[in-house]
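Values quoted throughout were computed directly from the atomic coordinates according to the rules given, and no laboratory measurement underlies them. Quantities reported herein were computed from a predicted structural model and do not represent experimental measurements. Cβ atoms are built from the backbone, for glycine too; each structure is taken alone.
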Structure P
Amino acid sequence: MLLSRIEVAGMVSEIRREVISFFSNHFKEPLVDQPNLDVVVFHTFSSEDSVTLTTPFILIEINQTVAHCEGNKSFGPDGFNILIFYMILTPS
């Protein structure tokens, strides 16, 4: 036996319609301005610059970058600061 109608306080309601109405209102997203990327200007690389993205690093570039960093700052969540990398890359 399927229950399709219910009477509450003298009012008869169809269960299906009330369930659909409840969940439609419950999950309704308010109308707000959504971010729009059409107005953002993205800078692009020229074909000459894009080639440099795939060239390997050379040791001089790495040494110069490490030498210009502050020694007490960590690059990432591993906690290693620049002094560790500097000690590894500096010849003894």
Structure Q
Amino acid sequence: MASGREFSSHQRKIINRYYDNLDTIVITRLGEIVTDMALAAGDQKKLARLWNRAGQALERAKVESKEIERVLETKDIEALAKIVQQASR
């Protein structure tokens, strides 16, 4: 890896499994963010942080940039949930 650190065989397998399942991890994280948004409906400060996290997660999930921009501009939780649902298929 970049720091010159050598990993044992067991550690390399763990790291490889993490990156193999990264798309599932990101989709799960997006689902949790949508749930948190629904629960934090009145708290604007928390919603702002959650929308920021959602934007970062959407980029990692390889969603089209046009869709990311549209959802983040409108801050539509239902549209975000639909994207998560489509990505999880």
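To test your reading of the models, identify which of P, Q gives -24500 for helix-only ellipticity at 222 nm (-39500 (n - 2.57) for each DSSP H run of 4 or more, over all residues; to 500) when calculated. Going label by label, the one that fits is Q.
With Cα Rg over 2.2 N^0.38 Å computed over the structures P, Q, the top value is the one for P, the highest of the group.
With respect to relative contact order in percent (Cα under 8 Å, 6 or more apart), the largest value across structures P, Q is given by Q. In this comparison of P, Q, the computed figure 5.9 for mean count of other Cβ atoms within 10 Å over residues 27-34 is attributed to P.
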